[in-house]
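Asker: Just below sit the structures, each encoded as structure tokens.
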Structure I
Amino acid sequence: MNETIGSEECAELLRCTPSQIEELARVGEIPGLKFGRSWLFVRADLLAFLAEKARAEAAQRRANRQPKAPSALNTRPRRQIPPALPQPAQR
């Protein structure tokens, strides 16, 4: 059976205040059920919601990431081989 939790426990799980949790549930941002004067949440649904939100935000960050320049277009000149040292004169 799925474990249900109240606003207080949900707030601890999501690390915010119970009033923020209730507002998020009221606008449909997180899955919850208004039962009388209290809100009830299914822990598994909240964890699935968090996992999906994390995946979506990670995909958004990857999409906004600037592409790296290919190393073939490196503007730094290559190191040159130094000229050979002169041989000492033989006596």
Structure II
Amino acid sequence: MQELKLENEFRTNLIVWLLAIALVFTGYALLESKTENLLSAILVISVVKFILIAFYFMEVRHAHIFWKALGLCFAVVFSSGFLIFT
């Protein structure tokens, strides 16, 4: 039973890690393509990566709801502030 749980956790972590790497390459491809609304796209990718890393590798998903909400609010406020002031 314990081995199955570890195997599922390993598989989940691997998928999240591969998704984060894919998002890094997507951001790089967007930067090289010089498309419009580049800043918005990069910020969305960055927020998604932040949430993936925080919830899966920093174990925020097992934390109190306050810390989950604080992390999500930080990501939204930071990216919104960046869009407003640039």
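Just so it is clear, none of the values below were taken in a lab; they were calculated from the coordinates. Here the structure is a predicted model, which is why all the values come from computation and not from measurement.
Asker: For Rg/Rh (Cα atoms, Kirkwood Rh), which structure out of I, II has the highest calculated value? Each step should come with its number before you reach the end.
Answerer: On the way: I: 1.65; II: 1.07.
Of structures I, II, the maximum of Rg/Rh (Cα atoms, Kirkwood Rh) occurs in I.
Asker: Given a computed value of 23 for relative contact order in percent (Cα under 8 Å, 6 or more apart), which structure among I, II does it belong to? Mind showing how you got there, number by number?
Answerer: On the way: I: 23; II: 28.
Only one of I, II returns 23 for relative contact order in percent (Cα under 8 Å, 6 or more apart), namely I.
Asker: The value -0.46 for log10 I(q)/I(0) by the Debye sum over Cα atoms at q = 0.16 Å⁻¹, for residues 9-56 alone was derived from one model only; which of I, II is it?
Answerer: Details: I: -0.40; II: -0.46.
Of the options listed, only II reproduces it.
Asker: Taking helix-only ellipticity at 222 nm (-39500 (n - 2.57) for each DSSP H run of 4 or more, over all residues; to 500) from the coordinates of each of I, II, which one would give -13500?
Answerer: I
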